[in-house]
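Pasting the structures in now, so scroll down.
Readers should treat all values here as calculations from the given coordinates under stated rules, not as data from a laboratory. Bear in mind that the values here come from a model prediction, so they are computed numbers and not experimental data. Cβ atoms are built from the backbone, for glycine too; each structure is taken alone.
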Structure P
C-alpha cells in the first residue's frame, strides 16, 4: 500500500500583518518567513507524518532549491519522481496572514504545470490496486494521472482546489473521492445542478467539522471539529486531506479516518506555517487521547 501524489511544490513566502490590505492599500509586514509549501507538498508531508509510504510526483526548477527536496525527504517522502525542469521557475506563493489567522494567497505555478506525459507515465508505472493517488488543481496532467491510476485499480482522491469548474468537470468520471471545502461545494452545486457523477465527496467545513458523503448509497459520516484557538489556517485543508488518505491507506474505517484527520488539522491551525505546522502521528494520538479523557 502506498500513496502517490501528483502535487504542486511551492516555496512559501509568508508575511504576517495586522490586517489584510484593502485594494490600493500598502500594509507593513510585522514578520516574514520562508518555507516549503504547495497543496501537493502539504498533502504529501501530512500523509507521510501520518505514517503512510508516500511517493511524490512533481517538478522544480533545474537549478537551486535543493533544500526543498531535502525537507521532503526528511519527512519520509519519496522524491525519486520529482523532475528538475530547465527554463522554469520553482512554484512559489506569497501568503499574507492577519492577526485573526485569516489569509490571502498569490501562487505562481512555474514548474508545477510543466511535467510531460512521458515523465508522468514513468512515475506512475508502479502504482497498483492497493494504492491511492492524490491530485489537486495546482499541476498539469490531472486527468491523465487519474486515468492511469484508475486503469491500475487505484483509488483517486481529488482536491478541487484552487476551485475551477472546468477542471472539476473534466475529472469527475475518474475520481473515487472528490474533496472540497464548503465554499467549493456550494460553487460546484451552482455550476453543476443535481447529483454529481462521483462515488463520494469529502467536504471540510472549518469550525463546523467535516462530512463524508457516499453518493451511491446515500450514507453520510460526520465529524465535528475539535475546539482550538487558531493561529494560522494556511494548509489546514491539505493537512486534513493528507491525513485522511493515510488513514484510509492504513485500513481505518471512515469514522476513524475522519477523526484522525480532524485532530491533525486542529493541531495544525494552532501553529504558524504550512508544512512545518503539520503534526506527527504520535501528536495526533496524544491529542485524541486527551479529547477522550476530557469527554
Structure Q
C-alpha cells in the first residue's frame, strides 16, 4: 500500500498527517525509519513498511474501505472476544470508530494512541463499561498494544486478538515455526511439530507457542519475527483456494500472498476487576 498517495486532510506534525481513503479517515506516518497507515475505523493498521524494505502487512485488494464493515487484511482488532464466542464475530472493536488520542514522535519513530470507550451502542451488545487504547509504535519495527481497562464496578471477562495479516511472497514456500507442541483445530486438541507449511487451508490455535514466532519467507528473501505478549495462544490462518474464492472481499488468489499470525486470548479467560487493565501486544520485525 502506497501511503503517499492518500489525499491529505490535516497535517499534525512533520511525520504525521490525517488522510481520506475511500470512506475512512487514516492516520499516515511517514518517518525516516518507516511508513505506516492506521484507520480510525476499527483502529486498524493498514500498512507498515520499514525504510528500504518490502511491505510487511498484507491488505486485500478487494477490502471494503467504506467504514460500513470490518476491513479485510491489515491488523484487525478482535475485541472483547475472539471468533464466534458471541455476536458480532470477533467483537465490535474492529467495526467501531476510534478516537485519535495522541501522537508523539522523535528521531527513533512515532507513537500513535487511539481510544474507544463504551457507548449506548456497545452496551447493547456487551453491557459493560470499558476503556480500550491501541498504541501503535512505528520504528524499524511495528509494535501494536491493546490496553483494556474495566471502568465499571463489576468484573468483566475478555478475550481478543491482534489479527495480523502478513505480506509474503508465496504461501507454498512459507514456513511458520516456534509454534510449540499443541494446537486446537476444529475444537480438537492435536500434537504439533512446532512448525507448519501450507498446502491446504490452515486455521489453528497454537496454545504453547514461543513468545517469538518466525515466518520464513524465501520468496521475498526475508524472515519475519512476530513477538507476542499478554496472550495465551498464537492463531495461524490461511484460507487456501476455496475459502479465498468464496469471500467477496478477497480475490480468488489472495491466499497465495498472505498468512495470519495472531497474538490472541482465544477463550475470554482474562478477568478484569474494577479498575484493572490488561495488555495484549504484538511486534512485527523484518530480518
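Kindly point out which one of P, Q the value -1000 was derived from, the read-out being helix-only ellipticity at 222 nm (-39500 (n - 2.57) for each DSSP H run of 4 or more, over all residues; to 500).
Source structure: Q.
Out of P, Q, which structure matches 18.0, 52 when Rg and Dmax of the Cα atoms in Å is calculated?
For Rg and Dmax of the Cα atoms in Å, the value 18.0, 52 is produced by structure Q.
If you rank structures P, Q by distance in nm of label points 7 Å out along Cα→Cβ at positions 123 and 243, which sits at the top with the largest value?
Between P, Q, the highest calculated value is found for Q.
One of P, Q was used to compute distance in nm of label points 7 Å out along Cα→Cβ at positions 59 and 83, and the result was 3.0. Which label is that?
Among P, Q, the structure yielding 3.0 for distance in nm of label points 7 Å out along Cα→Cβ at positions 59 and 83 is Q.
Thinking of P, Q, which structure, once log10 I(q)/I(0) by the Debye sum over Cα atoms at q = 0.16 Å⁻¹, for residues 91-258 alone is computed, gives back -1.16?
It traces back to Q.
2.5 is what came out when distance in nm of label points 7 Å out along Cα→Cβ at positions 43 and 251 was calculated for one structure; which of P, Q is it?
Derived from the structure labelled P.
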